[in-house]
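Structures for review follow.
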Structure I
Amino acid sequence: MPRKEQLTITDQTGRLDKVLSSMMPDESRSQLKLAIDEQRVLVNGHVEKPKYPVQAGDQIEVTIPDPVPLDLEPENIPLDIVYEDDDVIVVNKPSGMVVHPSPGHPDHTLVNALLYHSPLSTINGTYRPGIVHRIDKDTSGLLMVAKNDNAHRSLAQQLKNKTNLREYIALVHGVIKQDSGTVDAPLGRSPKDRKKQAIVADGRHAVTHYRVLERYLNYTLISCWLETGRTHQIRVHMKSIGHPLAGDPLYGPRKTIAGSGQFLHAKKLGFKHPVTGKQLVFEAPLPDDFQRVVNRLREQTPGLK
């Protein structure tokens, strides 16, 4: 079933197409323009052109059609399964693996591997079966996956209610002076670069807490835990306070630690089991390449064993 998004213009200004893009960061600009062209966007009940200047109080209804089903092929790809029962799977995803298929990555994803291993929930259709939450391609670590629709609804509600636990380990540039901190800044698609997220005034609420684990000569190892799960949240938030992630090709400096992408690992994951209600907590050690870099930085830092 197509879904409808109801939006209200408050202090946003500018063209309809650009404002929609900033207010709906999970949709591509081309898809939103197509929606306007196909008259699936109504402003105060009327069809408007992409260049229509929005005004405070405008009520906008956007109809998002069902995604075009992808022909997903189960693939016999090895999985690092940390936990599994009849309802959920907890998997330790390696860096470099895309979570679910998309037009740019039609196969060899975590979903292709999971489909070979087990039936998955159907709430997300054939596009993202079983996937309740995501981590970036080059981020490693723990993901919870639903094997049936009841489990999916429970896990998704826990995410919405912010009752689950998600803790990450990150290596960032620079030496953070304070032992802990919080970044509370709204995130949305960058108006300058469509591939990036950015802190924008009308973005979606996003909160990241962090704590220093170790300080090196020019880097800091931190633990991060999330109140929200926005795209690239830790990467953008840490850059915003002057400490971008090491190895980050999108938000980091050119001179950084070589690797397969940003040094970010989803170390700890906790949630209530959707059937038994039991609190489950899982941990995954740092990947070998991440650990080797940490060991090297420790050796190079005087006074740190």
Structure II
Amino acid sequence: MFDIDTGLVASLVADQFPQWAALPIRPVLESGWDNRTFHLGTDMSVRLPSAERYVAQITKEARWLPVLAPQLPLPVPVPLAVGRPAFGYPGQWAIYQWIDGETAKRERIGDLEDFANDLAEFLKALWVIDATGGPPAGVHNFHRGGPLSVYDRETRAALVELTDEVDASLLSDIWERALSSSWQGPPRWLHGDVTEGNLLVKNGKLSAVIDFGTCGVGDPSADLAISWTLFDAPARKAFESRLGLDRETWDRARGWCMWKALIVIAEHRHKDQVKSDIHRRWIERIVGNLA
């Protein structure tokens, strides 16, 4: 992981964008894992990838967000400048227009079904944008939008490791069903990481979608895991109904969510009980929504 602090950010901004050197810099309250984000004055943010594997996301966002933004119904990040490596920081970094809002924790959402419907409409708008030339699934976005089989070995290893803690037989069946189909339509744009931390709310409603670092084009099922990570049963039903996707796409979506839950539980069950329990609840919702 890169060593990132306020002093480094101040040095980078002053050196490469002196017009903003006098603006105050402070960490945001809820920063992500892939990036470290800082306020720059009141109207901008600075985002620095936290490790080498996330650096390519900076140029991808700078290339594609200006294309996507005018065609979407909610605000998304607006890149203002891309910085170069300096002061011991080895990667590219970027300055964005600040988007006000809070991350979409359940207690901040006024009506979860309305939220689910609004998110569905955003995704439908994203999926119909011309995907010609867009980045196909790969290392840059951890294969979101590509075939689930890339994570087959990892998933099966986690099931073996957790065989005494989960219904490995049932989860294996769910995984096999997820692997049994593939996206048959044209490639679609996908966000790649539709999680509560990348969705903003104001006054209880979905107000913006941020962090397109894992975006790409391909199978949209990778954008649907939030159906089990955040939604309750009525919101999940509303989300599925509004999107109108086939059963096989939901099978693959369930597979994406299950893969992530299993590998996190396997890694953290002995060292981070809170994180492990959160992902166990994902598994409970997946198993409870098989009909």
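No lab work stands behind these numbers, since they all come straight from the coordinates. Remember, it's a predicted structure, so these values are computed and weren't measured experimentally. Cβ atoms are built from the backbone, for glycine too; each structure is taken alone.
If distance in nm of label points 7 Å out along Cα→Cβ at positions 89 and 281 computes to 2.6, which of I, II did it come from?
Label of the source structure: I.
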A value of -0.46, -0.92, -1.22 was computed for log10 I(q)/I(0) by the Debye sum over Cα atoms at q = 0.09, 0.13, 0.16 Å⁻¹, for residues 17-184 alone; which of I, II is the source structure? II
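If distance in nm of label points 7 Å out along Cα→Cβ at positions 161 and 177 computes to 4.2, which of I, II did it come from?
Corresponding structure: I.
Given that log10 I(q)/I(0) by the Debye sum over Cα atoms at q = 0.14, 0.15, 0.22, 0.23 Å⁻¹, for residues 153-272 alone, derived from a single structure, equals -0.59, -0.68, -1.31, -1.38, which label among I, II identifies that structure?
Comparing all candidates, it corresponds to I.
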Determine which structure produced the value -12500 for helix-only ellipticity at 222 nm (-39500 (n - 2.57) for each DSSP H run of 4 or more, over all residues; to 500), calculated from the coordinates; the candidates are I, II. II
Matching 18 (relative contact order in percent (Cα under 8 Å, 6 or more apart), computed) against labels I, II points to structure II
Give the label, chosen from I, II, of the structure having the highest value of distance in nm of label points 7 Å out along Cα→Cβ at positions 49 and 265. I
